[in-house]
Structure P
Amino acid sequence: MTTRLDLSVRRHEGASVIVLAGELDKLSSPRFRDVMVTQLDDGVCHLVLDVTGLSFCDSTGLWTMLELRRRVGAAGGRLRLAGAHGVLERILTITGLAGAFSLDPDVPTALRAVRQAAPDAKPPSDPR
């Protein structure tokens, strides 16, 4: 069985937006984790997950998000979820974990919150 998860990264001033579309589960979580860790390794500590295109999230996906929230916090940054709805919103509510994440209705709102929380944040240098 294959799981379909499309991931893309967009750099914004002071943060990276990771766009997730499809299913975040046991099979796709390792790739998601790798993308997030690469952002941290590149010096980006404020991350926004655009989850509007996420159609499914299981407990492994949720655990991975919690692990990454901890790692981002240890790096001095913030992890924000933008556009949580459907299955993910229900899981966060049922488990009581909605309060563990900074939830925003959309990416522009999340990016404004990042800029307000870290007004001195500079965009990461692009080695290209």
Structure Q
Amino acid sequence: MPNLAATYRLDREPDDLPERLPEPAVEDIRLERVMGVLADPLRLTIVQRLLRESEDFDQACGWFGFDRPKSTLTHHFKALREAGVITQRQYGLERRSRVRLDDLGRRFPGLIDLVLAWTPASEG
């Protein structure tokens, strides 16, 4: 997948990462849940930007620069995590997110390519 950010091409995770927040096991990730959360354009944008533009191993909510209340963004990130699309870790007061690339690729081959190819509908 040539459009992936360099951090998604790493051979292994960095050492000493905080534990992951609760998330479904790979075998429990359900297509209807994944498709449900990705039906929201903001969530799809979050996933696409993580995949294409991540500068670090995982990204903080503020990195995206969305003009939305923090509580709204927290809700969206939680929905993505609970569906199994992203993993999150707690770094002090900050939660950082990363797409579960290998897990999603194993469960739903081709899904990541669709996310990377998506373009938002034009308003008008």
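Since every read-out is calculated from the coordinates, none of them should be taken as a lab result. In this text, all values refer to a predicted model and were calculated from it rather than measured experimentally. Cβ atoms are built from the backbone, for glycine too; each structure is taken alone.
Using distance in nm of label points 7 Å out along Cα→Cβ at positions 86 and 110 as the calculated read-out, with 2.7 as its value, let me know the right label among P, Q.
Traced to structure Q.
Give the label, chosen from P, Q, of the structure having the highest value of distance in nm of label points 7 Å out along Cα→Cβ at positions 30 and 94. Can you show the working numbers first?
Values: P: 2.7; Q: 3.5.
Top value of distance in nm of label points 7 Å out along Cα→Cβ at positions 30 and 94 goes to structure Q.
Assign the value 12.8, calculated as mean count of other Cβ atoms within 10 Å over residues 22-29, to the correct structure from P, Q.
Values: P: 19.8; Q: 12.8.
Going label by label, the one that fits is Q.
Out of P, Q, which one gives 11.4 for mean count of other Cβ atoms within 10 Å over residues 62-69 as computed from the coordinates? Write out the running numbers ahead of the final one.
On the way: P: 18.5; Q: 11.4.
Computing mean count of other Cβ atoms within 10 Å over residues 62-69 on every structure in P, Q gives 11.4 only for Q.
If volume of the Cα convex hull per residue in Å³ comes out at 97 when worked out from the coordinates, which of P, Q was used?
Clearly, the read-out refers to P.
Starting from the value 35: which structure in P, Q was relative contact order in percent (Cα under 8 Å, 6 or more apart) calculated from?
Only one of P, Q returns 35 for relative contact order in percent (Cα under 8 Å, 6 or more apart), namely Q.
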